[in-house]
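A.B. asks: Structures incoming, each one as structure tokens.
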Structure 1
Amino acid sequence: MSGIWLIVALVIAIVLVIFMIAKLKIHAFLSLMSVSLLLAIVVGIPLVKIPTIIGEGFSSIFKNIGIVIILGALIGAILEKTGAALKLADMVVNAVGEKRPNLAMMVMGWVVGIPVFCDSGYVVLNPIRKALAQKISSANPMAMAVSLSGGLFISHNLIPPTPGPIAAAGALGVGENLFLVIMLGVVISIPILISLCFISKFMDKKEISKNEKDEIFKTYDELKAEFGTLPCGFNAIMPILAPIIFMALGSISSILKFGGFFGNLCIFLGAPIIALSIGVLFGIYQLYSSKRLGEFYELCESSLKVVGPIIFITAAGGVLGKVITEAGFVSFMKENASVVSSVGIFFPFIIAAVLKTAQGSSTVAIVTTASILGAYADPNSLMAVLGLNTSLAAALCVMAIGCGAMCVSHANDSYFWVVTNFSGLSAELGYKTQTLMTLVISVVGIISVFILSVILL
């Protein structure tokens, strides 16, 4: 098979994945694996080669980012269990001030969303939102809900160590340079957060949800007291901050070409696996200081249960990417490089946005899109065709994919129901708030990525 029929086959394969996940309710792992196998057969890859291709695509993901995803999830679980996430939220409230509830919720969500899944983060932080809403008479609980949800969603899709950005970085070939991805995620977050401020300001004028208005909640102080003694600020932030510091040290060492033992040590400590392991050690100390070290085994078990499906989905996406490469899709795209390259950084955004909107899962959208694009250093990848063949370009591509995966959260997205149910919003009101908000921040995000790509590339 060649020419336009390859593209037709790829489009049908993507549609089939979406249909199997969204309509037939087949797990994303099985959907991606079965469609990859079917696609390999349809495009004419020799049958004897298909098992090897599947194995190579699957194992490459585990080799690159499997351990990193596990370590990142474990850090998030520790922060949630020890009350460190609540402590970080408390620090944000103290810094921003209780008189700015929307801003406090937004920043709180963005910080906690870096290591903690957005769904879990919302459940953990929602009681704080309710308590502050009760304490501040002028606050609009619905606007606070949108601010909190948006803050969590932005960092969840853009900033490692959450699984999506890590998986995308690994698939695009920048898994060893997570510090660059983190820094770009922070930079891109700024204009998106500013747009979220305006959205929440608009939401302030909306009518408060009746359920939220009439229900009686615990006060902010009662909530903190109920949780027990919270970790100190240093212990709370170090599991997040330490990996970033060491990855930055490794990047600086590589750029300045430090030699000898010191240079090698910096590069060793800056490797994502080692840097995140150090973050886990700070988390273990946090468990010890809060007298919860005995719960570490259970935390490991629960973390593995959460990230297991994500790793396997990511690996299945790697299989799809390998099939795409072996089938000759890239060769055809190269023949039409002038058309494809003109789309540039918008190409990954569009693919991720379509996948996200159609099937609901941001992680699946990120993984599938990154797998289709391939590694930036591979001359046979779509990244090369798009002209995104540097580490900086690949990191920006991770941002574009993340922005696409934010568009749009609606009824097929579990996060949509978490936000609406815990906030006392009807589905209709959820569409007017959560769905509208995710659409706006997604568009603002890709515009920001495009502007940054013009400046840097």
Structure 2
Amino acid sequence: MGENTNRSEPFFDEDVDLVKLQFTDIFGQCKMVQMTRRQAGKAMKEGYAINRFALGGLQKAGIEGAAAPEYLTDQSESVELYLKPDASTYQVLPWDSGQENVARVICQVCNADGTPSWTDSRHILQETVKRAEKMGLDFDFDFQCEFYLFHTDDDGRPTTVTHEVAGYYDAGPIDLAEGVRRDMVLSLEEAGFAVESTHHGLTAGQHSFVLPARRGIEAADYLQTFKAAVKRIAKRHGLHATFMPKPKAGTAGSGMHINISLFQNGKNIFSDPEAEDGLSQEAKWFMGGVMAHVKGMCAVTNPLVNSYKRLVPGFEAPVYIAWSTTNRSPLIRIPAAADGEGTRIELRSPDSAANPYLTLAVCLSAGLEGIREKIEPPQSINANIFALSEKEREELHIDQLPGTLLEAVEELEKDTFIQKVLGDHIAGKYIDAKRKEWHEYRSQVSEWEIQEYLYKY
């Protein structure tokens, strides 16, 4: 499991020197306050006050003159928020430990009166899971995460340079990072976090990890832990790990495929052995809900300008809103299962830049809405959608995901259901921030434009 789910005083092991109080801002960035074991013990009982600016997701932090987002300077809200540590998430982190032993505890973000803050994306997922539980349902999530390992320059800054030439499933010595991945697996295992499998990715420098299924909030917590471990261990090897969706043009992007299983009274209810495709009606309704809201979800599941440079034809990333049991080109794939209990739905569009708490919240909520409202998905598409003509796709009523962050934001603005899942505060502030991100990007002049136009015109 990794987390100690039965933690009582004293909260921390005697050999722990430092403790990180960890939390996540609305854009999925991990934040933390570090303190000694004694001070952390006090924080476990009383909470710990932080400045609300810490939740801003400031993209220009550290740059002189960078202003806090407007929503963080609202004088109607208190400047102080409080971290409320969740003792069940206590874990020693071997990849952070050196001369000192370092542990972490994941925290809820609360207002001064102890109520959850609207900035706490973890709370959004918790509430979503509670709604599922009221329907008598449990969910397992597992992930296939892709990332790149690049060299750093003489000053330690990341580059997009890799010296290897390995491809899909290649082994050492062609795969120069086989030992790095091994270190990641063993470090995670030492902390109690299992890894199902790992292999070299599609192109040079890319790597893939499959994380085993976890229930509810634990899945998102583990994903944040995994990403932090990968980055820290890569740095130890003199490399930079990036979950940026498309770090290099002309190569495969990095996704975060989400596998979802639905249980009722311990039974996987996505499975129907009597059905021709092995899928229950609940599974199809769940897919129907996700497909009905996937455009509105995209600004959350694919949150960067760069995310949409991955979601283009010509690579394995999905572009079209369809589902299949037999190929990888659609948005949703039904992986082959050895038996009915392994039946799951694979959503292939999200990337690892997304806030995992908000991503799972919108995916789960959309699927539950599909079950409640009995939303039928379209017919499955078993042909390679990328090979179909535009006319053929139109005849099959195959829609397309947003092509830019701006389009995704506009779809979120139209999807009142997804906005309700996020909450009025997060939805409004998130939309504003992403619009500003798009407009800032639009005002830049790229190297491609210089090379293409400067001489000609």
Structure 3
Amino acid sequence: MSGQTKKRSMDMLHGSIWNKLILYALPVAATGILEQLFNASDAAIVGNFTGEMRTVAVAAVGANSPIVGLLLNLFIGIALGANVVIAHAVGQGDEKTIHHAVHTAVIMAVAGGALVAVIGELGVGSLLRMLNVPEDVFPQALLYIRIYLLGLPVILLYNFEAAIFRSVGETRMPLEALAISGVLNVCLNLFFVVVLHMTVNGVAIATVLSNAVSSLILLVKLLRTDQAIRIRLDELRFHKDVFVKILRIGLPAGIQSAVFAVANIVIQSAINSLGTVVIAASSAAFNLEIFAYDVLNAFSQACTTFTGQNFGAGQIKRCRKVLLLCLLEDTIATAATIFIVLFFGKNLLAIFNSDPAVIEIGYTRLLLIFSAYTFTMLYENFSGYLRGFGISVVPAVLTIIGVCGVRLLWIFTAFPRSQTFRTIMMAYPISLSTTALLMFLALMWYRPARKHLQQS
């Protein structure tokens, strides 16, 4: 193993944990934030350089957020399954399983992306109608999502490649690749919209092309690495046994993430019924709040990977320590992020749209959702810890009940009585606090560390 490889690999099984969690989580958080900047730059550029169409264009991008979120969350969850399977194999020193999992994951990304793209192209128009997208927004929204779907194979490939790197503690490489493509994305956005006078079609094309670059960079790195995660094109084939393992962990995790998007689709439909200005405001606020979510979720991913490797190596007491440190460090990082966004919230919203009405409505969303992010941080780390032990179904079920179930109930009962934006937003703190309580009870019930210590 080369010196560079050793430097880039992270030893999760020995030595101090707290500093390694930070070194792991910060690049993951930065990667998530940079991914969101793709969409944020889309909204910001069409909101400032499309003249009279600016509000319609921003609303068109925002109206697709739940659909994009549904697709990405589902497959990123499945990619997390690959992360856990590889992490367990690393802890066990099982290079054969690592090799098979890496190649299977790449095939799953490309094939899954192509399949969903075909299905999506056929049904996305009807889905936008179901979301009550206003008639003045619908053509632009449909144009954006159709172009985005064409790029789904390369978009998913990047996320699966990133999961492969993270399974061995390499979180900088996905960030570096995304940084390059992020700069390219902004440049292409400006070129297509400002120079060529395109609208949402320009920013959609820019997003697809920049994602293709980031996935290609990681593919080249995987082809050249001397670690066990190396891809060999002549050995690129599907392994059914590993595929089943990935799905057993990843599919529930994907469903757990996707239910957010399912519930948000219902919420987006209610938001859409309040008009174009509210859609634009909600879209602008979402682009900010997701940054804070990326920070807290980074520690959840760290919790999963560190727990997974140490569980594979039989170091159960170290798994407990991982959870406690993740909760502590995540609390500090999340609190700092929330403070920054709320303090500068109105100024940041103005980047996307300078309309005072849009800014005021958008800040209402920030206040209500950020008040619940403490609960999000708790249950994300609890569920990440359970997934590290291979327990993935229970967190998914509880998230469906706590997030999707509560939000649906709220929208169908409370919103008809008081059809305001604030009423819609109250669904977030209520659902997230419920989910945090349920996940804590599940953790107390399973106590996976105690169970495995008693068996050893």
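A.B. asks: Output the label of whichever structure in 1, 2, 3 has the greatest value of distance in nm of label points 7 Å out along Cα→Cβ at positions 126 and 238.
C.D. replies: Across 1, 2, 3, distance in nm of label points 7 Å out along Cα→Cβ at positions 126 and 238 peaks for 2.
A.B. asks: So volume of the Cα convex hull per residue in Å³, computed for just one structure, reads 128; which one of 1, 2, 3 is that?
C.D. replies: Going through each structure in turn, the value belongs to 3.
A.B. asks: Also, quick follow-up: Suppose helix-only ellipticity at 222 nm (-39500 (n - 2.57) for each DSSP H run of 4 or more, over all residues; to 500) works out to -10000; of 1, 2, 3, which structure was it derived from?
C.D. replies: Only one of 1, 2, 3 returns -10000 for helix-only ellipticity at 222 nm (-39500 (n - 2.57) for each DSSP H run of 4 or more, over all residues; to 500), namely 2.
Every number here is computed from the coordinates shown, using simple stated rules; none is lab data. The structure presented is a predicted model; accordingly, all values stated were derived computationally and were not measured. Cβ atoms are built from the backbone, for glycine too; each structure is taken alone.
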